[in-house]
Structure P
Amino acid sequence: MTDPTQDPRFLHNPYPTYAAMRSTCPVQPLPASPGGRPSYLVTGYHEAREALGDARLSKDTATFFAGKGSRRRLHPALAHTMLASDPPQHTRLRKLVTKAFTTGAVAELRPFIAQVTDELLDQWPAGEPADFVADLAVPLPVIVICELLGIPQADRPDIQRWSAQLFAAAQPDAIDTASHAMADYMTGLITAKRQNPGTCLLDRLISARDGNDHLSEEELLSLAVLLLVAGHETTTNALGNAALALLQHPTELDRLRDNPVQVPAALDELLRFDSSVSTATFRFTTKAITLGGTDIPAGVPVLVALGAANRDPKRFPAPDRLDLDRDAAAHLAFGHGIHRCLGAPLAKAEVEIALRTVLTRFPGIRLAQPPSELNWRRTRLVRGLESLPVLT
């Protein structure tokens, strides 16, 4: 038995594979790779939602991998993040950063997001192809999260490069090296901010570390790195995926171009249609469970395919059709339960403002090459384009 998600065609379009697997069984085992462990893949919407909210599925990777002799040298700041923890630790850590990503807090950032978007679009070449990904989808969320964390402008290209390396499929050495580079940088930045405090989010986290919240030094570094990476990586992919979906559906594109005020209402369907996170982060069973009629033993990884769940016809009729009139608010692109993406309001604001501004400034935007020639990032965790050439 082979793993169908390893087929090269899967990266370009995973949805036929997901549909075939889901039609057989919404939860099924995947073959173990050489020297690896067997795991289970969830492709059904209701099963995915159940799994994401099931306390018997732990995210405590330190416990899972303890004593298993891994050869990886991923920096602990990335290996043991808030995402890789369970309550009560997860609850305490999440509470410290929740206020920075509320709807009200994000509303205060909207003028800055709009300003950065305009500045980036000012640089698009006239009469020549622009790369929607490299020229907008990548730099916009990087600039925003770096501004939130107080990262100097001169250091932001390094942050972008290290982050890209962290998601490099089948390149464990590059991933581990990037993890240390980013953690070392943030360690230095935390030291500098202690000597010259400011008012940004990272300064507030430092105060929590030094104040009554008892945020340990390891937790402070881990939170800082997690916010930096998660704060832009998936937003980049969401923005690129949404743009491609519209460019491939002229009727829906025309609708938003003629009435950009409808962009906010279209976001959930765009996020559902091509999720920027293909597979949710690591979970494993703490005890034997039954999910979707499949018995899963204790101590094995369970991979929740968010992209597959969002194309489940039992939840979203005609799921392979982009329908901006669809009520897609229940999509799982940001996950579900206590680990639902903390930065969802910020990500939606960035995607909304960027799309609305592009459609307003460049109403004739179109693809500069056939979709079949586009290259997708070689990873099963996130789904995003390497580039998206467009003509304006």
Structure Q
Amino acid sequence: MDFTMGEAATALRHELRGLMREHVPADFLGAFTDDPADLAVAQRFCRLLADRGLLCLAWPEEFGGRGGSIWEQTAVREEMWAQHEPRGAQYMGVNWVGPTIMRHGTPEQQRTHLAPIARGEVIWCQGFSEPEAGSDLASLRTTARRDGAGWTISGQKIWTSYATMAQWCFLLARTSTGQRKQHGLTIFLVPMSDPAIEIRPIRAMMGPHHLNEVFLNDLQVTEADVLGAVDEGWTVVQEVLAFERVGIARYARCERLLLAAPTVLGDRWDDLPAELRARWARMLTHCRRARLLAYRVVALQSADRVRPGDAAAYRIAVTKLDQDSAAVLAEIAAYVASADDEGRRFRAAVDDHWRYSHASTVASGSIEMQRILLARALLAA
């Protein structure tokens, strides 16, 4: 199977790798560490990509993109995630917040929000999950009630990544009740700087910025902050989640680390137990499987036919790959001498991958919910 995507994509990958070698430190492990310098690296790199038309490469030119293909954007996604995402949190704005505003936003919302995303100047967070509504998102209790010409929003969100650094929130709230809990939900685009929003970080082994509680204390918004139709937000959310679930190329990092292992170990590779090397080979096969499933969803997106079942199948495969490959890599890393820089960086990257993998089957909808979505799609076929 040829995964190269053609000469243009190959040249793009070489360009991106050159930029990362020049502008991203060799020991970079993501923007969301205890060291503020890592976030600063990501912010600078985002603006560099934007200046070169590479941040929102597949966006239409009228919205600040370069009019590239969705496959070129996929190549960018893979190269970024393989190297610990030096764009920081921008994948959220690039992959689904921006495209959703293009499809459902008013001209004013498009003018306000799309250009800053395309320039790499703004970070978004997602106000979906709540203490009593995680995988069962439609059970959320945050309410938005009519208040004169606008709305007053009250409630609590949890597990909100990047809330401490984000300027805007893509917020889901209940605006009415009906027979089906999926009806009566509305999306609001709200500034995180509003004093009615309180953020409480949740300490976790993934580091700062990833897990937060967000409290909405009678937040005042206007009709101009509503995205799409009132009470019809669930339809948009289904589209958003399909884009989000394929928007992170987890398989690319798994494959890079797995392929790096024999080089880092050198002569010690032959000393690994045969069973461990067999599991290593199996994980590489699973990387190809996850990549194929991702490309299937990308092809459907390019034809404007995103289906929840296809996104769920990919998500199941790639999150299991994340965890299973992390276990194999952790065992391999124990054989790596950490005295030299290459060995030290490999062990640090594997440790980072292992820590993040623990949340992969829960984030963006638990693996149990993905299996339900896939089962429903198969039964309906």
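Quick note: the coordinates plus some simple rules give every number you see, no bench work behind them. All of these numbers come straight from a predicted model, not from anything done at the bench. Cβ atoms are built from the backbone, for glycine too; each structure is taken alone.
Out of P, Q, which one gives 18.2 for mean count of other Cβ atoms within 10 Å over residues 81-88 as computed from the coordinates? It was calculated from structure P. In this comparison of P, Q, the computed figure 2.6 for distance in nm of label points 7 Å out along Cα→Cβ at positions 17 and 129 is attributed to P.
Taking distance in nm of label points 7 Å out along Cα→Cβ at positions 57 and 273 as the measure, the highest value among P, Q is held by Q.
Taking relative contact order in percent (Cα under 8 Å, 6 or more apart) as the criterion, the largest value within structures P, Q is that of P.
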